[in-house]
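Read-outs throughout are calculated quantities, based only on the coordinates presented, and are distinct from any laboratory measurement. Everything quoted here is computed from the prediction, not taken from an experiment.
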Structure I
Amino acid sequence: MLPQIRTLRRQSVQLNYKRTFFIGLAFLSISAFWQMYDSLVPLMLKNTFRIGDTLAGAIMALDNVLALFMLPLFGALSDRVRTPIGKRMPFIVGGTAAAVVAMILVPVSDNLVNFPMFVVVLFLTLVAMSTYRSPAVALMPDVTPKPLRSKANAVINLMGAVGAIISLALMSLLIPDVGKPNYLPIFACVAGLMVGAVVILVITIRENKLLEEMKQLQGHGEEREEAGVEGSGALPRDVQRSLLFILISIFLWFMAYNAITTAFSKYAQTVLGMVGGGFANSLLLATAAAVVTFIPSGLIATRIGRKRTILSGIVILFACFAAATAYTAYHPTINILFVLVGVGWALINVNSYPMVVEMAKGSDVGKFTGYYYTFSMAGQIVTPILSGALLEYVGYRTLFPYAAFFSVLAFITMSMVQHGDSRPAVHQDKLQYLNVGD
């Protein structure tokens, strides 16, 4: 047994990138689905079913409403399950299978112009996706030693970005420029990607075996908590104030950014006159720019601090959203703005989550992580409805001024944050800069 333990300890010093890549396939498939959902479902609601933008926004917010209840529930359920293939795998396999069956019927109902069927299958798809999102995310920390989880999360985030880029590329290629589009081929390709990713995951990852290895490491001191770390307790009043302001800032910049990502496919066709899947090219550029900027944004924070880096990102978002209001028709230069939007979003996203958890005491990191996701999800629930109402009752030209307005509010509240801004250490492994919140 001792030689095996020594081997495990040596393995725990370095991240198993191959294993982490295979685990990341689950997140790749999830991100591919959500990118497709955010882009195509608004077009179906508007162009096929003639649904008003306010109601469409409420439908688009449904996934985040479900997430508030179902993600904690199924995360907790997967903690308690024990099966021959593991505790997370049954949810990943079952949830993916259910989601694939239901999601294929979404474009079918669109082709049939059958709204009751559309609502039912869309709801079933969202429920199925919610059953395995938390177990899929939890699989990585289950089988990765704590000191290596930042690196592993970097790989996971890169895999998610690849999934989003694949969906955007499919939409750019497969949506025709004329006539009513048939979205079934795109849904089928993403469904095939999801099935293939999970099949490879199940074949390559032996969850129970890896869990047993982790138990042995934990039993021999590899996972002990650091001594002397403060326990939970009330934060000082000034830290509470900073925490409140950064959480409000998170809510506000998600209000701004997600209004664009949710409605741009409709806006591109209605205001800019873009046809087919042209809108996907702009979103693809923003996603690619964000990925490229992940590492530089971490390096910038080591020089000027996280707060200034985030404020810089907000300024970039505001400038781009304000400039985009001038476009009344598509021009290639708008893609430059989307590249800069991706850069600004990366500057914000890489550094905001670490600022939140840095205010936490030793045993409260999980609770503060919950705060982060609660406020980010709240923004993603409210903004499709509020921005949708403006689109419907005022006009589509309100979209970018709306995003610019909430960017200004986010800058004001973020300026009031006074804690959580210690400059991060310069990591030897630059992948650690990709450890960002979702």
Structure II
Amino acid sequence: MIKFGTDGWRAIIAEDFTFDNVKITAQALADYYNKQKKNNKAVIGYDRRFLSADFAQAVACVLAANGIKAVLSDGDIPTPAVSFECLYSGYDFGVMITASHNPYRFNGFKIKTREGAGADKNVTDGVERLLGKSRVECVDFSQGKKKGIIKVEKITEGYVKFFSKYIDLKKIRKLKMKVLIDTMHGVGNGYVADVLGKCGTKIDYLHNDYNPSFEGISPEPVAANLKELMLKVKGQGYTCGLCLDGDADRIAMVDSKGNFINAQILLPLLAIHMLKNRKEEGGIGKTVVGSNIIDDVAISLGAACYETPVGFKYISNLFKDNLICIGGEEAGGIGYRGYIPERDGSMSFLLVLEMMAYENKTFDELLAGLYQQYGRWFYSRTAISVKSLKRGIDNLKLPDALFGHKVERVNKLDGIKLITKDFWLMFRASGTEPIVRVYAESKSQVLSDKLIELGKKMIYAL
């Protein structure tokens, strides 16, 4: 079973994610691009998951056998580095072997376009239509290198240099901070430190070693997975904490008191920085599960706010259409104009530091200012296995009211979102995992948690 979802094809290793299926996918990808033009050039990266390097090598061998010049990373790298190379080094497309934040049993196959964005449905549908249509061609890896049709190179130097140009390091050098970074055994180690260099920021790491089992948890930047980070930031006097997911394109943070801060807060905070401090032009992009505070910030800044289905590829399209200067998703991915039309956790953190320098405030003070001006919104979500459901969410019985509040609107842009004047509750089938997600947001954590419980009961009643 090879099926591209919200962000690439993901499957369990040794079940559907096998070497044969990876090669079949690479062959279809080669056929797709070769039908458009000859002499294509592709870049291939991979994360720290089990066999990722070997799967990436297999992709390179298939592409090379089909006349595509294949450049393979010489080590595990962040997904944004592949997107960066596509855009700035003239590759026709890229492949990243990663399952991002999925559990350790999964791996995945992401396609990046020459614009540095995730492949949209037109591309992935075109690749899917070619699966198994032609015989898989595959060169021997050693022979491919010998003939020069496969090259193994370090491809992150331009990526790191760009950070140093995009970020105002002179301002950041004024900050004296102590930061703890949890890389979740992923590929986000070292890049922030490389950029900051001798800026005076002390950086320590958690879970920075190679461990493809991720200690049995999903490398996802959610509060339940970051208890150690929260305790150590609070207990050991860190200015703030940073968490990057398994392929380093998503972010979460921890304030000095050990409070978990997700992208629903970081996106509007950084939108203020982009529009007010950096004087960027354009609107703000959010997905349908994005926080209401993002809309509030957009209104106060006089900026347009664009809402998309879930999946950063839709945010990428807003960048490509030059409509936004910042855009993000609830799961931690945020992107910026003038960089790549993709998310990057390391870039997001560096921009937080830049905002601290511009505003001459600590991270805690930035958060306090945001809450004082816009109030607090409390966001909750949970996941339910599809196997426990008899019918899909389209069969949900939709109520006219939630806890006595009239449902003013039902948004079906992507899933089902029940909206009242004061809060909302949403249901959506995941595009990357066999689960249904339930989301809620209100002005009270207690109410948000109650909404999640109500949503679970509605789902189990299917």
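Couple of notes before you dig in:
- Value -26500, calculated as helix-only ellipticity at 222 nm (-39500 (n - 2.57) for each DSSP H run of 4 or more, over all residues; to 500), assigned to which of I, II: I
- Comparing relative contact order in percent (Cα under 8 Å, 6 or more apart) across structures I, II, the highest figure is found for I.
- Read-out Cα extents along the principal axes in Å, for residues 46-157 alone, computed value 36, 35, 32, structure in I, II: II
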